[in-house]
Structure I
Amino acid sequence: MRKFLSKLALCVFTASLCTPGHAQQASAKSLAATPPMGWNSWNKFAMRIDDATIRAQADALVSSGMKAAGYQYVNIDEGWEGTRDAHGTLHPNRRFPDMKALAAYVHAKGLKIGIYSSPGPKACGGSEGSYGHEEQDAKMFASWGIDYLKYDWCTAGTKYQRDQYPEALRKMADALARTGRPIVFSIHGRGAVWQYSAAQGANLWRTTGDINDTYARMLAIGFGQAGLEKFAGPGHWNDPDMLEVGNGGMKDNEYRMHMSLWCLLAAPLLAGNDLTTMMPQTLAILTNPEVIAVDQDPAGIQGRIIMEEGPIVVMMKPMADGSKAVGLFNREQGVVTISVKFSDIGLGETASVRDLWEKKNLGQFRGTFTADVPEHGVVFVRIH
């Protein structure tokens, strides 16, 4: 098993060792050249979804300006599935009368649409999974015009042993590839998914359990990504789960920390709030162009922690233009003064600093940049 996973880990970087071939890997790289951005139904609506809800969210994605900010996927999570007929075809439930028409509606807005399934016989909420129907389901998704598949592990453990986990994902990846339609493949597997998922055709993989709309859970997930940097890059991304920004469980400063952290991690940005009732401050957090630019930087480098001292964390992400995006995080109570030395982030003696949330230049600094960071807050800067 150890040798098998070691080879799979090498496959992430060495196309000659694994399937799919180099051409397919190049295709995957172009399909998700930067972390996917969009919206997913689960965090706000769970299984309480229908055709009208998805259309309304697609409308709001456009009218709010989120589409213009880069959000493009409208992803339907679990709750759309009905039953399989005698031929094995999975039909949507009565709340989704025409998936092809729904996809066409989303596409007409210049957006893309995603769907949900599982490699197991059942999905997490008891809906039908794709086990034994991978080829059939992939063809059906492609025929509807689906652009993104979230593949959630759920009951797959009842059918696959640990050394078969990569195989379970490969079945669907190959089936999607055979449809000829470009479909982003997002998986929530088990074990060290970052070691084997890219080699099995995944574009992004969940590195954690589920997020929830609490400050503590956001911190645990976001700062728990250390060491995974080498597995991320264009076409294959570590996924610390969806955004909770705007769902009400955190304060705005905590949501800014959430957004800053995900962008430094080069994480997929999948909003999980109700876009139709979004407050202006939520929209401002989700659509700040300078913050999003850190996440969507073409170099595709995941940020790393360069200093951690009690509640204080400094994280740095190298950017394609040679600048460094830096987050100064204060995870506990009270204002804390935090510094970053330019020599620690690979810059010279003098550098200019821009505050990304305030959208203003802070000036030239020599040797060090220092800021007072409020409790449960972040100072997010780009240093040139």
Structure II
Amino acid sequence: MLRKALCVSSLAAVSGKVYFSETFGDGWESRWASSEWKKSDGTQGTWKASAGKWFGDEKEDAGIQTAEDSRFFGLSAGFESFSNAGKELIIQYQAKYEKDIECGGGYVKIGPKLSDPKAFGDPTPYNIMFGPDKCGYTKRTHLIFNYKGKNVLKKSDLAYKQENDGTSHVYRLVLKPDNTARVEIDEENVYEGSLKDDWEMLAAKEISDPADKKPSDWVDDSMMDDPADKKPEDWVTEKRIVDSAAKKPDDWDDEEDGEWEAPMIDNPEYKGDWSVKRISNPAYKGFWEAKKIANPEYVDDDQLYKYDDFGFIGFDLWQVKGNSIFDNVIITDDVAEADAFVKKWKTLSEVEKAKKKEEDDKKAEEAKASSDSSDSKKDDDDDDDKDDE
């Protein structure tokens, strides 16, 4: 009996926890607070429940949708505060763009408890920002960590997978206690690496020695003018010359026409601008760089991943084109719980792709029919022209 009790206790200790979960079923408005950050200037957008044009079960597949174009959209939900110290943290959600967003985001922000959800907006501090962002040709999946009050972007951009296909995509961030992170989009691992290496959270370990100066005789020009190369004496640089063959017209009147001047013509002996030949500089020493020394401001931190307070998740977005749908949000340390939401996405994704294919095939058939009709009309017109002839 004691052994059984110990086993149960051990299982309870390692079982995961869901900190927040939302499928946007009935009553979602009571669980989420709309922002009024941009209400005063008339650019605050509204949210509505929608499954979009492609779905399996309309009620089951419904999420929240940005309802207008060219608006700011703010929405947040609070939950019991927790710290991710010593554990893996999974942040996952689903996004579908029914229209090409053109310029705007589809990311989430997760941070400490909000004092006033109605004021939630761009100035609101957060711990992590994660998800797709696009403006024109600039496209990426954002992953920003706040460290000591500063929002730090990843040194290189993550792939942008939210293409204009009208189907749902699932985004997963896994933040680990060993200061690494993994990003999966549609179950594809698009990034796995170190917070220390791939974000500039910490000061550089080494810096250039400010006391180290380049020697006065250091030569950093790899090429030089050839001192032996001289411009030939017969080199002609005059592009235009006076036409020596030109004669003053017999009827030229200096008093009426002014003093006569012979016209200018292209110089047939012109050789172009002369420049000295360049050769390798024998005194070249290479690129000079100050020696490196330990950075006195560098302080290591083995808890870059850790945040003492997670208490809200929210969408704080600007979108030129709306109609983006978000669904199946989860924050957990339990992989199985997150996988259950991925399974829902896969079921919906199969439906969406099948319906998209139907729509694409129909458009292709209509385009072909239109083209055939145009060709037929052109042939009829050609026949009429021949009859007229």
Structure III
Amino acid sequence: MKKIEMVLTGVVVLTVAVSAMAVKPLDDYSFIRGACYGGWRGDKATIRKELGYARKLQLNSTRIWLSPRGYQRNPEGFIGKLRNYVRIAHSLGISTMPILFNGNSLNPQTLRPESWPQQEAYVKAVVEALKDEPGLLMWDIMNEPSYNDYYRLAPEEELPKREAQIKEFLAHFCKVVKTLDPVNATTIGHTFPKDIELCPDVDVFSFHDYLSTRRKVENNYVLAESISRKYNKPLINSELACVCRANPYDMAIEICERHKIGWYVFQLMISGGWADVHGLVYPDGTVRDPSIIAAIYGWHRNRDLNTSIKENPNREGHVQKALDQLKTALAVGTQGRRSSSTDDILEASEYCANLLEAAQMVPMHEPPTDRIQFWRSLPPEKRDQEAIRKFAYELGQTLKEWCNIF
């Protein structure tokens, strides 16, 4: 049996069993809760650590980018690392969807049939290495075949020709993969739902969504679902969520879950070239935004003004107590001497900062407690006392303003 499962603290979170001898792919992939992952070439210890974060998040699949060039540089080493990764992931209850080609970096020369034999050799080596691995979920023939300069920037009169080239390439390699592995499912990770019909000869339809408002995202799903029904094929979203595209994880995952579609966020780790706009977990296991983690577990922010209840940090008088402590710490004596140490000022500052952060009254892009922790990490003699005093004063003013204390 091919089995995808995850067990945390003795509780089965998700179990899906599929016969390794199945004559057709699944009808429903809504069970997928995955992440794109770029670290499959790493050492075993790092892979286990980072996939351990995925398991802790109850994720059950990863989507990984392969490369013909990477294979050609060192075929044996490439296949060895790939097989090693799939087996480690499977041992942790995490399946793998390998991507054979990347349309983002599409070289037009690779679309020409005369170049296909070399690429077929690469595909054959990869497919034969993994097709019987129980951790293999499905094959992604190409990531975003329409999202490259060759297609997007084509002169109007050239567009039909270039589109036909891409279609021919996709259809050919879908057939190659299916011939080599008639059991495991195939898909293509399209940039937009409308691109799905570039090549419907796959087992599972897949699209990406990075749109910027709820209405646009909803419309994307409606279109994708209509194409799925037209061809009677299952649907997944294999990339979603990006900070710089106004497609926050909380919104993207919530809408996808509502449509009961399996998903892969981009990406598992906060590292590499996309670290400033993508990622769930830092290499040390900390996170940048707990709301992202909450969304993965199925918890989403209440945005209903009729039911949401705003925090009241001064309900038990702690705002006033914190301000009094801060005032004492910042006090200057009659002869202009400062009576408190920076430790005292930072202690009072943290009292205020914790109230502001817990009540969501300050931006969390750089929480006040970050700076407090930084200053505390320095020896007292190396701390910038004036900067600390200014920070503490401004923190007190922010707390007073939010709580209407004059």
Task: With distance in nm of label points 7 Å out along Cα→Cβ at positions 249 and 281 derived as 5.9, matching label from I, II, III - done: II
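Could you figure out which one of I, II, III the value 88, 51, 47 for Cα extents along the principal axes in Å was computed from?
Considering all the candidates, the number was obtained from III.
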Task: For 46, 27, 23 (Cα extents along the principal axes in Å, for residues 41-144 alone, calculated) the corresponding structure among I, II, III - done: III
Task: Structure responsible for -13000, with helix-only ellipticity at 222 nm (-39500 (n - 2.57) for each DSSP H run of 4 or more, over all residues; to 500) calculated and labels I, II, III on offer - done: III
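Just so you know, all these numbers are worked out from the coordinates, no wet-lab data involved. These numbers were taken from a predicted model, which means no experiment stands behind them. Cβ atoms are built from the backbone, for glycine too; each structure is taken alone.
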